[in-house]
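These are the structures in question, set out in turn.
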Structure P
């Protein structure tokens, strides 16, 4: 019993890792099979950008409310609901007959996925205290990279051999099966299993938002998260097409190269950043913030190099190091948030981060498509690298603490 009690928090992380993997698999796959969609549905590059934008903006507006519902009614319900609806919408996407239906499916997908991440991270934070929280969240975030690689590589491979509709039918079917497995294995944390004091009764959304936005350090955290999301979605949306056009890669190779090197570096960065942050946090209260600062400071110049080089080897090396730095940042956002936000508001607070990040990510997905003919996709990536440098400077100044705490 003691072994199970100590192991279950890590089982929760693994179970949720695969849910997050499904989320990112779906996000990446539609861009990896874009040439196939373009041929059948006659979609322009601006319309492709609108697919990403429609998903992200619905996701953005749904995130604060979804996080609040998880705080009020329990994370398990929101997680299982999200995955089941995600799977059904993925299946339906394989049967659309026109661009309008495709946009509608992507918009509905935004609602289903908004229900997951705030609830999932809040559950992990409840099961893991300050000694293991960065490692647990970082391990969970590795699903981002697994999903992106599988979406880019498997999506291109299946689509080129069996058609793009088969991609959604297969992924949606697997998601339905996993949703039923999750319903039987996942449990909300109890007073005995929580790593911290149980949360106090929840507040209304308006009252929670007031506390969250006045928490010292939160607004800077929000700004940096928005910048990081701009960089993420510019790469997720446009990097496969950038490689396909500039370096004349095949569809499968473009999908693999655009995802593998960044995700391989990101996976290493998550694991190293998780261990480093937990260790650093035992020595200084700002250890997790410093880990994020190092990660962004490493990733920014590498993204800039990736935007200007014409050498494939240098491109791949830069993408690997960019992923390493980004992984160090990603795995510590929720742990840093937990330093100032009380347990009963954490899903809501992360929902607001998602709102800001995805609104900006949706905008850049659309704007980059519209500006492709003037500044090129490499101009978009260069601008993202400069923004990330600014984000590193902002992160270095973050000092999260509870609203009621006095400055030291």
Structure Q
């Protein structure tokens, strides 16, 4: 900031005019300057500079005029300001690398704290999208938490709940399912609030990748008809099962994991892991499902045209259990879309985040944990945002209540 002059422009102009008008009354110009300067209250050298600058401004002498000097000072000030702004932005880029429309307030406050001694708070705030009052208010709330808004205090509690739900569900839930789980626990919160806090916390749900084909059709055998026709719907448990398997790469070679899913509740009723892609391991998954569920008549088993599912041994076991086989078309994942979805979730939530895999034993153990979680705690939108086991329990309770109502009537 420039130093304020003791003399107003009017005083300076009058002193210069007196020197120019009465210079002839003295032996020399310097004598006139000294005499008038004493009366004005300034030094002779100061008045001499005023006179000299006045002559430059009027064109009597060459040099930089007062307007040009002022313009140069303004340009120099602008250059200094731009250099400081560029330096602030260059250093801020390391803090705001993730991008976004506006960096979080806490991140900007941290940046200001680190550089306030060098640039000052106000110059940094002019560059960043934050007001100085916001910075000081944020710092005041850190010193005295009682000054924080009710929304900020509630956000702290919600962050704890969001992180807990995220960790308890294998860190695969996105905002919709975390929001539903919080509502189930009696925590009233808007979905947009959960989305905002998850962005601030750096949390996001797991996404599925592209499907890799593992089906090898058996063209030599007779295939069962397609009894489903892409209508994966069921009105009760054990009315329609879908089956498929996928592969996992380990340091010891490939292993294969087969699943059987109940369409009504999306529950995994049977699964098996094997190091060979033969009909034995899918037959073991079917045996587990049959023994665990003891299905009645009318159950349909749907799969793709893989040779494992169209083999004679597999077909005979279905016939022994009274299960009708159904097979989709070749190389069309939509004909077995529900099973493909389970495979995709399995890859996205277990295989990719926990890999690389040394051996199949660890794959089998992690699959066991994932199936237990998926059946008993995973929320599914297709069945009313509840876990498969809970959905089946609700169905059986409703079936048990209907006969009682008939007796009362």
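A short reminder: the numbers here are calculations on the coordinates, not readings from a lab. The shown structure was predicted, so the numbers you read here are calculated from the model rather than taken from an experiment. Cβ atoms are built from the backbone, for glycine too; each structure is taken alone.
For semi-axes √(5λ) of the Cα gyration tensor in Å, for residues 105-304 alone, the calculated result is 55, 21, 14, so let me know which of P, Q that is. Matching structure: Q.
In terms of distance in nm of label points 7 Å out along Cα→Cβ at positions 225 and 321, the structure with the greatest value among P, Q is P.
If relative contact order in percent (Cα under 8 Å, 6 or more apart) is calculated from each of P, Q, which structure is the one that comes out at 11? Matching structure: Q. On distance in nm of label points 7 Å out along Cα→Cβ at positions 113 and 129, which of the structures labelled P, Q is highest? Result for distance in nm of label points 7 Å out along Cα→Cβ at positions 113 and 129 over P, Q: largest is P. State the single structure among P, Q that was used to calculate mean projected area of the Cα convex hull in nm², giving 38.4. Of the structures listed, the value fits Q. Identify the structure, out of P, Q, from whose coordinates distance in nm of label points 7 Å out along Cα→Cβ at positions 169 and 337 was calculated to give 3.8. This value belongs to structure P. For helix-only ellipticity at 222 nm (-39500 (n - 2.57) for each DSSP H run of 4 or more, over all residues; to 500), the calculated result is -17000, so let me know which of P, Q that is. Derived from the structure labelled Q.
Between structures P, Q, the calculation of mean count of other Cβ atoms within 10 Å over residues 281-288 yields its largest number for Q.
If percent of Cα pairs over 14 Å apart, for residues 57-136 alone is computed to be 68, which of P, Q is the source? Source structure: Q. Could you figure out which one of P, Q the value 77, 43, 19 for Cα extents along the principal axes in Å, for residues 145-256 alone was computed from? Answer by label: Q.
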